[in-house]
Structure 1
Amino acid sequence: MANIKELSEKIPERLGPGHRLCAGCGASIAVRQVLMGTEDPVVAVSATGCLEVATTIYPYTAWKIPFMHNAFENAASTISGIESAYRALKKQGKIKKNIKFIAFGGDGGSYDIGLQALSGALERGHKFVYVCYDNEAYMNTGSQRSGATPYGASTTTAPAGKASPGKVQFRKDLTAIVAAHRIPYAAQATISNWNDLVTKSQKAFAAEGPAFLNILTMCHRGWRYPQENIVQIAKSAVDTGFWPLIEVDKGTWRFTYKPKERKPIEEFLKPQGRFKHLFKEENKHIIAEIQKEVDSNWQRLEHLCEASCKVA
């Protein structure tokens, strides 16, 4: 497991202060924790989104490592090309050092617009880490719903009102989609459980092939809660089972943390303004549906973990 004292002494700061992400943004916390996962030099790319626009406002950059901005849809393609060039140059003896490669994309650029590029890069087997910083909507452009937006959440393109109770679809399971590519390593994490996240980052960087981290990164503007409550919201997502902490290591599924007793989903929903309408009498059945989906997903994951452990 990761040791915070050792990390602070050995790993250089790779995302510096002075960026223009919101105070209390989950993305910057996640990036800093992920980049603690290796001592090797790192090359990063980022899809257009909150992380990119707020850390690279010309002529400034908060990145202390080589960094490339790419389009919304092709972060995985860009890092694939960079990693391929590195392998060619290393084979020719022009590069001696070991370099790690990482791509960052929000849920819009990962669950939706960039899924094709991500799938292709995973299938080709490029050795890189892909990080989805999942804030559950297109936050950079005004909190429009994405494939990661939860059922019942109110967004600017799926607003809650008389005609609709918010988003009417359940979110996509990107982690399972990625795991179906049979890559060496895939995991879900969040910032409140920093040791879990850094340890998973270490495994991802060490993987012999593509690795994927799906990190729940709160957005207080889109989720509508006080910015100082970010860690409590993340912890609640884990403790209710809304965001299970799991990994798929060489095909073996396992929980990396299980609460002794899962809390009711209301504890995650109630502090967030995007779910405020669900607590009206006419919408309370939606909370029950969300709880049923959380329970069903938890049971599915338990079966997957039990079955893959037996095979292993």
Structure 2
Amino acid sequence: MQTIDLFSGCGGLSLGFQKAGFEIMAAFDNWKGAIDIYKNNFEHPIFETDLSEVNDYSIFSKFKPSMIIGGPPCQDFSSAGKRNENNGRGDLTISFANIIANVKPEWFVMENVERIIKTKKLHEAKMIFKNIGYGLSYAILDASYCNVPQARKRFFLIGNLNSSDNFLDYYLSKNQSKKPMTVFDYFGNSLGIEYYYRHPRSYQRRGIFSIYEPSPTIRGVNRPIPKNYQRHVGDLIEVDNKVRPLTTLERSYIQTFPKDFKFSGSKTDLEQIIGNAVPVNLANYVAECINEYRRDKLNKRPIVSQSVMEFYNYG
């Protein structure tokens, strides 16, 4: 399926969908550091474009996409931000919806933070999609149940032209693992540590984590252990010389970027670019759910309805 990626960042969504067999034709972003990394890892073009000011939709439609994927910047919805959806970045969700409405691909996938579900911007975007004729499925996915060693919750909205709503709900639910993936499940002992430091947003939260649990959400900051750090009641051990923060590259691996993925740029930029990325395996999970749905529909296998899914408590 020919696909373009909007607000692509360094390419987490692109790589996940590419691994599932989707043909990524082009990507679009306005973040120079992320664009440079993207260029070094994909053969198709990426265009430096301000997606908040699109007047000519032919720049997308010329690629004849059957699928448009994208993660509009989420800082105005994020628990780490000011949570004001009218600060400006929330409008990029509407920009994404307007591009979909004008290009009219058969499919789209939009990714964002889970808090978007409480916003008026999401309601406005959904009305745009419904007016064009898209059936909509959405889910808040915990990445640790989707082959990612990280407790990261993200919202996914999937649209398919002329489908009923909730068409993908069963697949998004039933393909999840029965237990969360830990750092040890993914890396084994290759990191050479059992415990590591992740700087908390406040000292009311713990900062020491074990490889035998999922990593907390990879954020855009990665700080050393403060010299005056006081053990939190939730910390599993005392801070000692065996405890360290994860390196920048280790954080990219927890985002499930492969080891041959080429990162470049300043450490500050890299931490933010990696923290903002969609985990590759989470993107791949959604893509494979779409593939399975399409195969079942092509082979005329019965598609489980929302009511049946609720009966079996899949949701």
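Read-outs: derived from the displayed coordinates by stated rules, not from any lab. The structure presented is a predicted model; accordingly, all values stated were derived computationally and were not measured. Cβ atoms are built from the backbone, for glycine too; each structure is taken alone.
Taking FRET efficiency 1/(1 + (r/R0)^6) of positions 26 and 186 (r between Cβ atoms, R0 = 30 Å, to 0.05) as the criterion, the top structure among 1, 2 is 1, with the largest value. Ranked by FRET efficiency 1/(1 + (r/R0)^6) of positions 50 and 194 (r between Cβ atoms, R0 = 35 Å, to 0.05), structures 1, 2 are led by 1, which has the greatest value.
State the single structure among 1, 2 that was used to calculate helix-only ellipticity at 222 nm (-39500 (n - 2.57) for each DSSP H run of 4 or more, over all residues; to 500), giving -11000. Comparing all candidates, it corresponds to 1.
Looking at FRET efficiency 1/(1 + (r/R0)^6) of positions 58 and 218 (r between Cβ atoms, R0 = 25 Å, to 0.05) for structures 1, 2, the greatest value goes to 1. A value of 4.1 was computed for distance in nm of label points 7 Å out along Cα→Cβ at positions 226 and 258; which of 1, 2 is the source structure? Comparing all candidates, it corresponds to 2.
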